[in-house]
Each structure stands twice: as structure tokens, then as C-alpha cells.
Structure 1
Amino acid sequence: MGSVLAQMKFDFTNFTAKVSELNRLHKSLHELSDLRWRTQKAEDIARWENAVRVWKEYSGFGEDTKFYFFESCDFLSALASGDADAKESAIRFLEFDPYYYRSGYIKSKLLVRLKNIKLSASEVKRLQKVICNAIVSPQPKSEFKYYARLLKNVGTPEFRQKLQALPVPGLPYLKARLECCLQEVYWRHKQ
């Protein structure tokens, strides 16, 4: 398995710029799709088909490479077995917290595996920071329940105290995220 994973190393160089480009291509694809349906012109349909092709090539959609690398069976199996490189890649992906088509599903798969493997003290600290960032993130987080469930592996009474001191804007959905995590840590580690 290690050799398969070694061939599939994810390149985090300029990752933020790559995600921005992916989002730009995806937005363009949707805009051209709307135009295609409104006009029904052959040239608009051809432009949309080209946009789909470019987006698929850039994203690696349907492949085990590029942005969908983290969803591949080989990567998820390596992560579930506790492979150090897979753990590092998964944690870095969660630290970047990219937001693009299917990224929430990918994050949920990573969080499920990270919940059930042995982590070092430094990995626990990094994932605690990831959870704090997810709580205050203004982005939609359909996968948030998986962040809370990760507290099974990284939640401690000390972290609960940090969560209680976390400055959360007054938005109801952010307060609900914080409360969810506080409850999860409480029930896992009753004091």
C-alpha cells in the first residue's frame, strides 16, 4: 500500500491558488450551463461542453488524482491503517479547509478515518485547531457533525476549556456549532 500512496503524493504547493482556480472554473461551468439552456444555440452548447472538459481535466474529477485524491480508496485505506504520510496529507487538507465541489464530502471521509486512528500529541493539537477554525468558519459546513465526532479522538477536558473561551461571532449557526462541540467533549469526558 505504501508504494501506491507514494505514487499519489498530493502537491500542496500553491494549494490556495489551485482551489481558487478550481472554483473559478466551476463557476464558469455553471454560468455557461445557464446560458446553454436559455439560448439553445450550438455555439453556447459547445462552450459549455468545453468548460466541462476543462474543469474535469483541472480537477481530476472521477480520478484518484488532483483534488479528488483524498477520496480514493487507496488513500482512505492508507489513512484508516494509520499511514503517517496519509495522516499528514489529511491533516494538511483539513488545515487548508478548501471549499469546492464535493470538498465537504471529502472532509467528512477524512474526519471519520481520523476519529478512529492513533494520533500523536502534535497531530491532536493540529486537529483541535482545525475544529476551532471549523466552528468559526463563515462557510457552510454540511460535514460539521463529523468535526464534532472527531472529538472522540482529540477532545479533552482541557480542550473543552479552550472551546468555552473561543471568541465566536454572535451568529446563531456558529453558536450552535460551538455548543455541539462542547456537548460532545462533555459527554466523552465527564468531569
Structure 2
Amino acid sequence: MTKDKIMLPGDQVSTSEELLPGEGTFEEDGIIRATRVGTYYVDERHRQAIIKPLSSIPVELKRGDIVLAQVNSVRSNMIIAQVIHVIGKDRPISGDTNGTLRVSEISNAYVKDPTTEYAPGDIIRAKITQVSPSVQLATKDRDLGSIKSVCTKCRYPLYKKDNYLKCDNCGNKERRRTAEDYGEYDIKKF
């Protein structure tokens, strides 16, 4: 089998006597076959047959990923947020994107009520602490927290003023757990 040949799912790429199945391949009755459309490649170091995808594949969430998420609801003991982007990746996310941020994972300090820290519509930067059976988030680090918030009264963007956030439209002052670069992150770049 020549390298750089385009393979289709099910095509034979090698045998288990020659190589081990690697990414994009599987073994069936001693035959290594492709699982996706891509180019055949041999990882000489690990002696694996690999099929590199022709197109980029969707991002799968992993423990330790830093993500952007939009707060959907705030409850008495948790926050529900939809993961919208994995920082450092330019592809859409595959799989479950609903995440839970438990009250104990919001801050290193004691948090009695999550409504004092986040509100629906906030865009937060969080770390994934668990993927299965459900996506769990944390915002304890200084660089994690809200990076964009809107006023709970008029939905106008809030800007940081001293230790609180202020609305230029209605004058409302609110508190949030903000990332240290609140208001500076270019949300349009993802």
C-alpha cells in the first residue's frame, strides 16, 4: 500500500502482521481497514497504520480544555451553560455541549448563592473538569470567569468599574465573578 493514497472507509490499508491499527483505522480478522476518508500514513515510531482525515474533524471536549460557554440558567446550587468554543481550536464542537458549573467550582472563596456570581447571557471562560457522564466546568482560576456580561435590567453590555460592573444605558451596578481580562477579550476572534 503506498503512502499518500486516498483511502475510503472499509478499504484495506495493511495487515496486523505488518502494523498496528492507529488513528482512523480498525482491525478486523487480521486486516487493518480505514474508518474515514483520508490519506494513508505509517507512524514508523509506533508501527501504526494511520488515516489522516482529508477535512478537519469536529473538536471533542476533553478534561483540561479551556472553553467559552454561555450561561443559560442559574439555580440555587449550580449554573447551566452551553459550551460554545474550545480556546485554541477553530472547529465546531461535537457531542454534548451542555455543561454544569457547581457552586463549589465557581470560586476558591465560599459562594452562598450562584446568582451573585453569574447571570443568564454571560459569556464565561471555564475549564472542563469532567466530560463523562456529563460535562462539568470550573472557574476557580483568576483567568477564568465572566469575560462579557449584560445588564439584567436592560440587556445592555456591562463594563468593569472598580470592583463591580456598570451599565451605561440604565446606570445599573452589578457584581460578577470576572476573569482578570474582563472586557478585553475579543469575542469575535473565535
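Readers should treat all values here as calculations from the given coordinates under stated rules, not as data from a laboratory. The structure displayed is predicted, hence computed values, not measured ones. Cβ atoms are built from the backbone, for glycine too; each structure is taken alone.
Quick notes on this structure:
- Structure (1, 2) behind the derived value 18.3 of Kirkwood radius over Cα pairs in Å: 1
- Entry that produces 14 once relative contact order in percent (Cα under 8 Å, 6 or more apart) is calculated, selected from 1, 2: 2
- For -22500 (helix-only ellipticity at 222 nm (-39500 (n - 2.57) for each DSSP H run of 4 or more, over all residues; to 500), calculated) the corresponding structure among 1, 2: 1
- Origin of the value 4.9, where distance in nm of label points 7 Å out along Cα→Cβ at positions 39 and 167 was derived from one of 1, 2: 1
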